[in-house]
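Dropping the structures in below, format is structure tokens.
Just so you know, all these numbers are worked out from the coordinates, no wet-lab data involved. Every value quoted in this text rests on a predicted model; they were computed, and no experiment measured them. Cβ atoms are built from the backbone, for glycine too; each structure is taken alone.
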Structure P
Amino acid sequence: MTVGELSPGARAHTRLGARRRRVGEDLVKVILGAAAFISVLTTVGIVVALLFPALEFFGEVSPMTFFSGTDWAPLFEPARFGVLPLLAGTLVVTAVATVVCVPFGLGAAIYLSEYARPRVRAVVKPLLEVLVGIPTVVFGYFALTFVTPLLKDLGFQVEVFNALSAGLVMGVMLIPIVASLSEDAMTAVPNDLRAGGYAVGANRFQVATRIVVPGAVSGIVASFVLAISRGIGETMIVLIAGGTQPNWTFDPRVSIETMTAFVGATANGDVPTGSIEYKTIFAVGLTLFVMTFVLNMVAIRMVRKYREVYE
């Protein structure tokens, strides 16, 4: 029966229902558009807040000195503004955390997606995600008071504050991010691909590693990038367990200072507002922002290149 064959009351009801749906859809579009606009506006505000003080800083300190110097002591006399020790500390801690979170997170995702029974998955996945809700200050003191003494007992010659314990605990904190997002990407791979693999004689491990993981590679890469970006921006763990000693070294056993730790420690200090020392916060913050921005841009290109579209 067509709309024209309906009674007048039925046609009015149909038009009213369609109008209500359109009003609801328009409202949803407005809300989503407002959310997107606020996100973009917030990002622009962050860039502006960092850019102008950072430009004032670089008007007094040469960018060449800032990006090539190996001595960081902006609060001492004479002041030295070589950011490479902070950059090295950030990279070392992030590298250690990546070595922990990537294999363990991906392994947990493969188990949850391909091996775990539905009841086990319903219990294990929420328990794994509980780690995300633990305050990072707790992770920091756990690294300082438990992991560092444990490393010493195991024979590692680590200092009281060191990048190794901070990176290990940060990696544990990042495991749920990799595991949850990767598991979601693997679950989205059609079961027909799995059935095809089993049909040609592949076992479960072969199907998981040669069919499911390649099929979900874009989502897996996105989880890696999100975890690494989260690690680069972490403050409390590295501030408590890593220390505040900027050393130009890639040895994870010694005390280091990351860019976020410097910003967190200096912003709460007695640095006069508007001074060159105060403006170092914005210069370091802008450098950190550019690093994470470039990392995300590279990740977006990789995700688009290897994305699999299923019908």
Structure Q
Amino acid sequence: MRGKWSLSLVMFTLLVLVAPVAVWGQESVTTIDYPGADLTIVTGINPKGDIVGYYHIPGTPGSETHGFFLDRDGFVTIDYPQATTGAALDINPAGDIVGAYRKSDGAQHGYLLRRGRFTTINVPGATFTGAYGINAAGDITGHFGVPNSGKMNVFLLRHGRFTTYVHPDAVAGMRMTCAFGIGHDDQIVGHYVDGLGMHGFLLNEGVFTTIDVPGGKNADAQGINPEGEIVGLYTEIGTGTATVPAKIHGFVMDKWGVFTQIDVPGAVNTWIRGNNPRGDLVGEYTTTVIVGTLTTTTTHGFLMTAR
């Protein structure tokens, strides 16, 4: 895969910033920080352990990010040609990558990167498109803006044809249905927003199943592997103040519907963004340093390796 892309190549060694530790049935946690970045978010991992995500460099506009690919040889930056900002969001077993980018006109587009060639993904007539998930068959999911409505709806792109979905309860609420992950049989996970808040969902053959974490709120399903394990994040009920946000935890829901809370040791908050067939998890976490009256929060990517 390496050397086939017409991209800016930046090679570094993977930075291991925390020692392996046993945690919640997982074997070890590795912090992933793109060199020189003040924010690194890991969004996808395939069966080989190849990782994708995005990062931000200090001194550039807050919305200006770059995608990356990471394997044992180091980082490769992924920038869509002439884009002002972008993100790599998922990777399948063949190494195909999906993501999103913006150009100077401000419009957001999805993309597929396959064998070094970019293909833009736009839902016809949409105000914006983001491609967030790709499975082994090359089927792609994400969400898009519906013109003159304020809605976000889900799409499935299969064999060059778009199918769109909207959660029925989202119509009466905030009219938002967003997709982030896709399984091998086109099971799609994401979230919808209604009048009570945000809820995760599993979309299977056109039928939505709500995912709410017991004891939590604002669940967001982000990934699903071939074993049917769904990962994501939620907000802990009873935490948070007017000045301190409520605590966020990652979760894994197995195929029987049993939830496991996931927290990176020492983290303030943990987000799970993706998983692979081995059960490896990727995402980001935050740490906080307080010096006098100054509080500094840093966002790191991570890989949590299964036993």
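Descriptive notes on the structure:
- Which of P, Q yields 3.0 [distance in nm of label points 7 Å out along Cα→Cβ at positions 64 and 272, calculated]: P
- Given 17.6 for mean count of other Cβ atoms within 10 Å over residues 192-199, calculated: source structure among P, Q: Q
- Comparison of P, Q - label where relative contact order in percent (Cα under 8 Å, 6 or more apart) is highest: P
- Between structures P, Q, the calculation of percent of Cα pairs over 28 Å apart yields its largest number for P.
- Each of P, Q could give helix-only ellipticity at 222 nm (-39500 (n - 2.57) for each DSSP H run of 4 or more, over all residues; to 500), but the derived value -22000 comes from P.
- Per mean count of other Cβ atoms within 10 Å over residues 168-175, the highest-valued of structures P, Q: P
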